[in-house]
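Colleague: Take a look at the structures below.
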Structure I
Amino acid sequence: MSGEPAFHGVTWYAACNNGSCVEVAYDDGWVGVRDGKDDGSPILVYSGTEWESFIEAAKAGRFDLDRLVADRR
């Protein structure tokens, strides 16, 4: 993986809930995340390792909204 990609010509996959959308794409070892309502929005870029860590934690419930709210108190 050399440098961050521009994510040109990649397939973006969307997940939406009540009009709020996020899109995710893969490009040469990098994962890009952007606002699904604006394809010109900035792209947050993560390495494959960072993305796998995030997915593992999400599956374990570490980012569930009720947990985030409870941790804020």
Structure II
Amino acid sequence: MSADSDRIAVLRAEVRRALQADPQMAADFATLLAEADMIATASGARAVALRDNSGIVQTGDGSAAWQGRDLR
């Protein structure tokens, strides 16, 4: 077991203890986790936030992209 995995195990145990000791914090944490999958946040010029994407995402001045068959 590496030092990082040891630290992760200790952190997990501490978080578990904290959540068991405070039911309201546990409920708040559960709500945050449930909502986390639905949130996408971006900030700044040309920032992009996605939850699901099946195409090209490109930003910038003069950018150009093509997806699919080249019809030339």
Structure III
Amino acid sequence: MEEQKNNPLHGKTLQTIVEQLVDYYGWEHLGYKININCFKNDPSVKSSLKFLRKTPWARKQVEDLYIATFA
């Protein structure tokens, strides 16, 4: 198998990414940075994961924010 040296998301689950962003920003600020309802109205990791797994554009925004924040 090839190693993914240039992929900052390698080995990170979507749940880990969301939890780290919430720990860093909090739900309110995360909802401000990424304008999606699952971060603004009664947010939870479970509901966010459900939405993000079905919505590629929102998942990309979350992954891009994660890279910008922690890379």
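FYI, it's all coordinate maths here, none of it is from the lab. The model shown is predicted, which means the values in this text are computed figures rather than measured ones.
Colleague: Assuming -21500 is helix-only ellipticity at 222 nm (-39500 (n - 2.57) for each DSSP H run of 4 or more, over all residues; to 500) as calculated from a single structure, say which of I, II, III it is.
Modeller: Source structure: III.
Colleague: With volume of the Cα convex hull per residue in Å³ coming out at 118, pick the structure among I, II, III it was computed from. Could the numbers behind the result be given before it?
Modeller: Numbers: I: 118; II: 187; III: 91.
Going label by label, the one that fits is I.
Colleague: Given a value of 13 for relative contact order in percent (Cα under 8 Å, 6 or more apart), calculated from one of I, II, III, which structure does it belong to? Present the calculation step by step, with values, prior to reporting the outcome.
Modeller: Working: I: 19; II: 13; III: 34.
Source structure for this number: II.
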